[in-house]
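Student: What follows is a set of structures to go through.
Values quoted throughout were computed directly from the atomic coordinates according to the rules given, and no laboratory measurement underlies them. Computed from a predicted model, the values in this text were never measured in an experiment. Cβ atoms are built from the backbone, for glycine too; each structure is taken alone.
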Structure I
Amino acid sequence: MKILIVDDEPKILDVVEAYLVAKDYLVFRANSGEAALRKFALSQPDLLILDLMLPDKSGLDICKEIRGSGNDTPIIMLTAKSKEQDIIQGLQLGADDYIVKPFSPKELVMRVETVLRRSGNIRNKDVYKLSFAEGSLIIYPNSRQVFLHDKEVFLTKKEFDLLYTLAESPTQFFPRETLIESLYGYDSFNSDRAIDSHIKNLRQKIEKDSKKPQFILTIHGKGYRFGCAE
């Protein structure tokens, strides 16, 4: 999916782009209002992240122009203004959400996913999902996202790969050696401790009680299995 980010601060563009690219989004950038409108027309993004304060044209004017053309692409406003009236004005012009600077990049990514889901713009990549415990744990393999009680859980690449390997075949037993090969390859010199360390971290992130796990179960002396299928 394509996202256009518009801000006149290079550091903000760099950070936001890095976090979105890590989630497999195709990112376009613009540092002015005119460039934003030009790239918006060319790239036709699935979502626009738009700073309110730009050197040549305000984000409010850009939002008004886009909505005035009948385009309903989701827009998230970035603003240093936290006054209620400024926020209300942006929402009245058609913004779908806003976030006040300074902000957490992780929170922004979460807002992006929320707005896309709400707008229906999350397409085939999120159609396939693994759901457990009546939907309390949901794994989206293609977008590499995990949600626990509707809140995104941020995993490392290895943690996600391990969780997906287990969850894709619930109740199947996986020896540590198999998991090492899956994560690191056949010629890996990683020990069982590497898997145990990832399991410990995963349990701390997705289990209600990591000492009494519901999802990732230990087969003592042998390995692990995923123990909760819906």
Structure II
Amino acid sequence: MIENLTTDIILTKQLPINELLDNSFYYPACGFDWGIIKFYGREIQSYFYCDYATGEEALLKHLNDFRGYKLLGHRPIRKEELIPNGWQMHLPPNFDIKQYYRYKQEFKIPFAHWAVYERMENFSEAHGPNRFSLIYIGGEGVATYQALYWSNKKTAKALAIIQPGTAFGLNWTNFSDRNGALAWVVLKNQYGKPDIIFYGGYGMGYNNFNWKDYKYERTISPYYSEGPFGEVTIWKRK
């Protein structure tokens, strides 16, 4: 589907949300880490990023960060385009509203942007896929996953939990906790579970991921192109 997009379609036509959610990669608390696209762009060409602390202005400054790629088209998108069927929130068990709003002052004004990238002619297939789609949402990671995937009756093909800002990093919850809010929303999705989870960050030793039914597959090290280089472990659903 992404191969058939034109600049006119991207700018003027309805967002093909169902097609983009199919075989998609979801990355909450992402910042501007494009590493998963670099390392997994051949397997997946549709990416959903989400972060409540980055802000729209900062995103717009980073849209041209992808070496070897040019923007085929880009536009802001409305909430109704992402969840055309509406969304009824289902709270995880033992949800603590005070904890949720612990970093409320860090929540930027919600936004969403869609960008489609095309590889430049002077870069070969070895550099990456011919095209990929990126939807960046200024929102909270747990609620956004539920809104996107539950309401559209989809599941993410892959999920990233990379340096998500636990404790002193402005995240209200621990994304890697197997009993936490993100795990509940992802694993209780009746439409499926991710096949692959990327888990890691700065430093080393990310071999302790313990979500049920996932087993270690391999390690990407170094993960970051600049220090601290860090590592990411890849976990596959059994």
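Student: Matching task: -4000 is the computed value of helix-only ellipticity at 222 nm (-39500 (n - 2.57) for each DSSP H run of 4 or more, over all residues; to 500). Pick the structure from I, II.
Tutor: II
Student: From which structure (I, II) was relative contact order in percent (Cα under 8 Å, 6 or more apart) calculated, if the value obtained is 13?
Tutor: I
Student: One of I, II was used to compute distance in nm of label points 7 Å out along Cα→Cβ at positions 23 and 159, and the answer was 1.6. Which one was it?
Tutor: I
Student: For which of I, II does Cα Rg over 2.2 N^0.38 Å, calculated from the coordinates, equal 0.97?
Tutor: Source structure for this number: II.
Student: Of the structures labelled I, II, which one yields 0.60 when FRET efficiency 1/(1 + (r/R0)^6) of positions 31 and 143 (r between Cβ atoms, R0 = 30 Å, to 0.05) is computed from its coordinates?
Tutor: It was calculated from structure I.
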